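S.K.: Down below are the structures I want you to see.
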Structure I
Amino acid sequence: MYTAAQMDAMHPTIVCRNVSKRFGNLAAVDGFSLEIPQGICALVGPNGAGKSTFLNMLTGLMVPDQGDIRISGLPPADMRKIMGVMPEKSGLFDLLSIREHLELAGAVYGLSKGETRNRADALLRVLGLDSMQNLFADQCSHGMRKKASLAVALLHAPRVIFLDEPFEGIDPASAITVQALLRKAATGGTTVLFTSHTLGAVERIADRIIMIAAGRIVWDSANQSLTRPLEELYLSMIVQEPLEELAWLRSPRS
């Protein structure tokens with residue numbers, strides 16, 4: 001875990017104080033208090049742990065029931081121009097092409113047409129989407145939509161990037177490219193916060209790892225402080241349901 005001295009030495013980009021969100025009787029996020037400095041931070045945990053809910057509050061898509069969130073000292077709603085966001089379900093419009101999404105994003109973020117074109121060309125090329133740029137989003141595979149959504153999130157060179165499952169559904173070569181892009185952004189001063197079930201990718205690129213279970217933070221550590229493989233730590237921290245005996249799975253067919 002981080003010591004008080006380590007935390008004091010790091011300038012936080014994201015500050016959360018007692019942040020909570022409930023859905024009926026379910027505490028999706030239960031009293032999160034943390035500070036996230038510049039670099040790459042990964043949120044890991046089982047399905048339904050609260051990762052996406054927390055990310056949605058950080059991006060201003062949801063409002064906490066209680067607590068306070070500050071990004072570079074301001075509430076999320078005031079920081080949208082400097083955020084890049086890749087939502088869980090890509091957030092693309094079915095009847096716009098990949099290229100049209102980038103052109104629209106460039107206009108929204110105040111880029112000139114020439115700068116938008118140059119940056120879009122580079123992103124499409126790096127992500128292997130240049131030959132598919134004129135396909136409508138509803139014609140794209142899941143992995144293509146993921147990469148197109150990432151391109152939109154990166155286009156305006158945001159100071160803070162929030163990504164929900166950026167490695168889900170993309171091929172191994174593309175995953176390596178995405179990891180390199182995120183590392184390059186972080187090296188340039190961007191703060192990257194992403195959720196992922198791909199623990200190998202988390203170990204390779206995250207500076208800090210926060211583990212969430214049942215709406216609570218159960219682990220928060222610098223990656224370099226891990227004393228055992230992340231998967232081993234994860235399985236020791238997350239309560240697993242006992243495997244029920246399903247005899248019918250191996251019963252002979254009649």
Structure II
Amino acid sequence: MRYFELNCTLYLKEELYYLHLHERLSKFINEAFNDKDKLSKFHFKNGYKHYCFDLLYNPHLKIKNGIYPKENSYRFRLRSLERNLLENLQNRFVEVKNPTFVYISSAIKEIKKFFVQNLTSVTPVIVSVDVENTKQPRHWTIKEDGDILRLSRQLHENLLKKYESFYKEKLNPSQNFIQLIEITNRVPQTIRIDKNNKEIKFFGNKFKIIPNEDDISQKLAFLALSCGLGEKQSYGGGFCIGKKGGF
């Protein structure tokens with residue numbers, strides 16, 4: 001197994017509030033997908049897209065009151081199981097005309113499978129749960145649900161489906177890939193987007209996860225790094241970093 005990471009540098013043209021980061025970056029990436037060719041077909045196909053991205057960062061700047069200062073450069077990472085996808089996006093980013101960002105540069109690197117000692121989510125992990133006597137699913141939070149076993153099961157099953165849809169190989173795990181899970185936020189984390197002039201909120205959490213050591217659990221943990229944990233990856237949900245370990 002392996003995944004690819006596109007390290008991208010953008011120039012910020014206007015001040016940006018942190019709650020708008022997910023939507024603005026998602027729109028920038030979506031504009032690159034809108035090329036009426038391979039990327040557009042990929043973007044609008046049904047099923048898992050097998051990519052994820054994190055948010056802007058610049059180690060030399062202090063973000064005060066949640067405001068990202070304009071006229072500065074920032075980096076973000078976009079990961080995928082497909083190198084061709086990142087190469088095509090890299091070529092398209094040059095052509096994107098965006099009111100918030102100007103593309104500066106990017107570079108792709110390959111990350112080969114390693115033993116994942118732990119996973120830490122950088123962006124909110126969104127998990128939908130069905131609720132009795134309601135037609136619409138809700139997002140898992142301690143207040144809305146609180147069932148840790150259901151949360152672990154849905155995270156596990158989501159990764160299984162992502163793995164099987166990409167590799168066309170069915171896994172038969174004997175246990176959940178999660179050995180321990182810790183919620184690291186005090187209140188639910190929010191991804192906010194605007195759709196048809198209406199604000200939509202996705203509520204999630206941030207986790208630290210210790211995966212099990214068996215082969216299938218390690219495959220799923222590495223997959224979480226590759227294309228995100230939970231749902232809403234197209235809005236920046238579930239981007240994780242992993243600590244290497246082993247014997």
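Each value in this text was obtained by applying a stated rule to the coordinates, not by laboratory testing. Predicted model only: the values in this text are computed from it and were never measured. Cβ atoms are built from the backbone, for glycine too; each structure is taken alone.
S.K.: 3.5 is what came out when distance in nm of label points 7 Å out along Cα→Cβ at positions 138 and 170 was calculated for one structure; which of I, II is it?
M.R.: The read-out comes from structure II.
S.K.: Assuming 3.4 is distance in nm of label points 7 Å out along Cα→Cβ at positions 218 and 234 as calculated from a single structure, say which of I, II it is.
M.R.: Derived from II, not from the others.
S.K.: A follow-up question, please. When mean count of other Cβ atoms within 10 Å over residues 146-153 is computed for each of I, II, which one produces 25.4? Could you put the intermediate results ahead of the total?
M.R.: Numbers: I: 25.4; II: 14.2.
Computing mean count of other Cβ atoms within 10 Å over residues 146-153 on every structure in I, II gives 25.4 only for I.
S.K.: Continuing with this model, one more query. Comparing I, II, where is mean count of other Cβ atoms within 10 Å over residues 178-185 highest? Before the final figure, lay out each step's value.
M.R.: Details: I: 17.6; II: 14.6.
Going through I, II one by one, mean count of other Cβ atoms within 10 Å over residues 178-185 peaks for structure I.
S.K.: Where does the value 29 come from, among I, II, when relative contact order in percent (Cα under 8 Å, 6 or more apart) is the thing being computed?
M.R.: II
S.K.: Comparing I, II, where is Cα Rg over 2.2 N^0.38 Å highest? Walk me through the intermediate numbers first.
M.R.: Working: I: 1.08; II: 1.01.
When Cα Rg over 2.2 N^0.38 Å is calculated for I, II, structure I comes out on top.
S.K.: Matching task: 2.0 is the computed value of distance in nm of label points 7 Å out along Cα→Cβ at positions 106 and 226. Pick the structure from I, II.
M.R.: Attributed to the structure labelled II.
S.K.: Thinking of I, II, which structure, once FRET efficiency 1/(1 + (r/R0)^6) of positions 82 and 186 (r between Cβ atoms, R0 = 25 Å, to 0.05) is computed, gives back 0.95?
M.R.: Details: I: 0.95; II: 0.10.
It must be structure I, since only it matches.
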